[in-house]
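Bear in mind these aren't lab numbers, they're just calculated from the coordinates by the rules spelled out. Remember, it's a predicted structure, so these values are computed and weren't measured experimentally. Cβ atoms are built from the backbone, for glycine too; each structure is taken alone.
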Structure P
Amino acid sequence: MRHPGKKLLSAICLLSLIFSCSSRNRVQGYIHYRLNANPTTLDPALIVDVAGGSISAKLFNGLVKMDTDLNIIPDISSRWNISKNGLVYRFDLKKGVTFSNGKEVKAKDFKYSFERVLSPEGRSPNTWVFDKIKGAREFMKGKIKDVPGIKVINDYALEIALDKPFSPFLNLLTMTAAYVVPEEEVKKWGADFSSHPVGTGPFVLKHWLQNRELQLDARSSYFDELPKIKGIVYKIIPEDLTAITELELGNLDVIGIPASAFSRFKKDKKWKDYISSIQGINTYYLGLNCSRKPFNNPILRKAINYAIDRKKILETFYEERGRLASGPVPNKLRKWEAPGFYEFNPQKAKELIRTAGYKNGLEVNFYITPDFEMVDIAEVIQSYLKEAGIKVNIKQLEWSAYKEAINKGETDMFWLGWFADYPDPENFLFPLFHSANLGPAGNRARYINNEVDSLIEKGQHANTIKERNLYYEKAENMIVDDAAWVFFWHKTDYTVRQPWVKNYQTYLIYSIDKGTEIEIAH
């Protein structure tokens, strides 16, 4: 663990007294956040990361959204109706909702936006959001020219028909991929639409200085609650110490508390009353590439699970900032008995490594980002696996290159977290473990089990919650037994903010935060 030295902290605190009122690095009336890395894209069809999703939630809207209690509520739609057989969804749209270019949103814009995600030319990693719609798969294969299950009734009415009942479908429509975009702007900018996004949200992108900052300006023509701030500035700061310094100087308003500073902030009288926490709906894991040697061997994958003392890491290094995971589904969403834990058993790990055919040990590559916390965790994992007879080469890549390497299946091991896009166990099973989603769509461990695929699909189309949970329980237990991941923890998120930040909230799902409630009182 890296802790800043006492002299450095004293210097930071002194600087904070001198410069706390400085505005040289601030835009007045704007809230200032920190991003750890440059977002990959701001095109809703392509976004798969939390940072991009969080920003896009302020730029775009969908038919429906979630409130803070995770209920589905209207967004651009004013109301909806679901047929008795669960196959047909009709949405009536609000009139007068406009994109930031002034064009009014019509039902045809949603049809275009959804088909754009499904289009073979679009190369979206989010096709799974819409592939339950009637005709979607034929459209994706280029067999038909439009999706018959997405029907424009009139300018303000849209009908969506599914192939089979799918209980989380409304939840899917709250996701980034379901945001509406204007066809003419997409065609105008092409691939550069990511850098020139035009949406219906409460903010617009003013500028994006790659690897430096993004600035969003508030829209006065937003159809819903107007922002109480002039805009948002996202500072891209990879280094935790720099982010802490910027907070102390008053140049950042809110940061996620880095691991290295957690104890300090909790004990600091100046900051402790401005700390917020929330038990996140997420799962952090060590991914094992199941598609090639050495981790195409499930015996070896189990050995990795037994070789690492996750409980000790959580309680010591991670300072209990989470709950130990026994499987991929977060405990907040699981409605069945949790799978059994892989207990720390180094002797069993060594035996399994020999059984897997590696009597003289083996060597693997572990890809990570340069994030300090990640580097520390990787070194701890490296130490445990060394004791078991596995040499681990840690390879650091910046975020975009890191994601690309994982998506292409170039890694042996990697570290990632999955955050709920919608509050349903299915969101931690289908994207992450179904064979249809290998690579960038979510199944980055490249895990394939036909029986698990079948169980997940049966759960998706189950008629009752009880029946659904039975299928999901079986699927999760099989996934854990196959050891596609090392399941680490469900992280509790901690943030610290400036005293002048008012109405600050933490959200279970990033897309809930439209940025309209927060205020700055100076």
Structure Q
Amino acid sequence: MHTNIAHWFHNSALQYSARPALFAANCHHTYAELLQQVQQLASAIDRHHPDPPHPTVAMFGYRSLTAYASILAILYAGKGYVPLNPHFPVARNRHIITLSEVKLLILDARCTPEAQELLQQVPNPLIVLLPDHPTRPDWTGSLQTHRFIAQDELFSQPAHILAPKTSHDPIAYLLFTSGSTGVPKGVMVSHDNVNAFVSGMLTRYQPTCEERFSQHSDLTFDASVYDQFVCWAAGATLYPIPEAMRMAPASFIKEHALTFWESVPAVIYFMQRLYQLRPGSLPSLRWCIFGGERLTLEAARLWQQAASNATIDNSYGPTEGTICVTGYFWNPARSETECLNGVVPIGLPYPGQSAALLVDGELVTPLDGMRGELCLSGSQVTPGYWNNPQETDRSYFEQMNNSGTTSRWYKTGDLVLWQDGIGYHHLDRVDRQLKIRGYRVELAEIEHVLRQVAASDQVAVVGWPVSADNVTCVIGFVCGSKRSDAEILSGCATRLPPYMVPRHLQRLAQLPLNANGKTDLLRLADLVTLPAQEP
């Protein structure tokens, strides 16, 4: 039995019923109001999806009231949620539905156009809940494979689930990350993993019910879990950043006097270009948490000047480690000298979590100046990949401790350096993974799709810009394809999320090779030539 992560919200809903839990569609929604919606929807899920062999439910939505209520309702019903992203290509969302084996999907009405196209391509019948529609809309008539249930049927009976069910299945949610074979990998994140994380964050930040938390990332990015459940555990208010303001949120931060900010560092550079980081311009912020990609010294300095009353926490953690596992508090008096290569350290493991280095195949406690692949252990390390024992065995392992007990470890694929008195510095990816706007990307997955779309085995991609601290796109190289650049890029766009589609393609007679006969990626980077208007 596992304590349901929705208990964080439920306890606050009972204690702070009249306080706002969420600001969405320009309106505050109290804990009591959101709880009522959650109870109604959870009861409907339970009536229409009681089958224990199918422990997950998909949610297709933007960061809306319906989306947040749906996530909580799925959890209240004792299920794990699988978020789908309306910004992703139909093929990717369809693949996630197939891989996760969901039988029920909850639809946010704002995603209706994308959902219609998706449901036309999903071969297996789904039960689709439509909590935003009073009656079944006309467009569902052309989708006879699926069963659609609108408000008139969903909420025809009184709610019978009034509190989160104790979960018999450990999965709280499934998040699908980039996979080297072109197939996304579903990371199983357990209730125990998230409960350990939230408990740690409450101790780390000591948030109160007066806080105002930002919610910047898509719901398919695990930072969204950070924002939601740490906020609701404190009885505070969640403020999703409007889509049009996500990369330029200064006015939203100031208008709503946000106190907690969490995002990828790329936001800092966008705001700086728009002159939104004037010294002292973000005085309400108390805590600013950055993660998902490297935080540079310059970015930290710019943000600290604007948010002069805040403490910056540079966090690090893969999805497999449940959001964040290490952190480093920026200190204006000393941190500039503690950076390595102009990058802020990722610091020390959180209490209850462990880290070590894999060096020449051996797991070792690091000494000063030692570098190796970072490995993680502790209560936040996830169980593995959904229905993928081969990938699980490749990335997770067990190690006997000196006490004779066994610990479970996850190999992050990140090359790090340990420095006494500071902690870990992130150096690079061991396996060519990149972070683009906070999303984890394996270049091999893009190459896999590019190879198929171009009908050529001679393809490669590199992150760009190579010398920058934050990669913003990828450049593709293609040899011997008879298809046009437009055809190839269009094909990629139907298979990959926008941030993974190459910004440009370059044609080569053949790919350069290094002394080992492998594609010379450094040479490829030197060959990049961009159109004159590109930076």
Working back from 20 (relative contact order in percent (Cα under 8 Å, 6 or more apart), computed), options P, Q, answer is structure P
Candidates P, Q; Rg/Rh (Cα atoms, Kirkwood Rh), for residues 136-231 alone computed = 1.07; producing structure is Q
Value -0.34, -0.84, -1.17, -1.20 of log10 I(q)/I(0) by the Debye sum over Cα atoms at q = 0.10, 0.16, 0.22, 0.25 Å⁻¹, for residues 312-391 alone was derived from the coordinates of, among P, Q, structure P
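Ranked by distance in nm of label points 7 Å out along Cα→Cβ at positions 240 and 480, which of P, Q sits at the highest value?
Numbers: P: 2.9; Q: 4.7.
Across P, Q, distance in nm of label points 7 Å out along Cα→Cβ at positions 240 and 480 peaks for Q.
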One of P, Q was used to calculate Cα extents along the principal axes in Å, yielding 68, 63, 39; that structure is P
Value 4.8, calculated as distance in nm of label points 7 Å out along Cα→Cβ at positions 48 and 272 from one of P, Q, is from structure Q
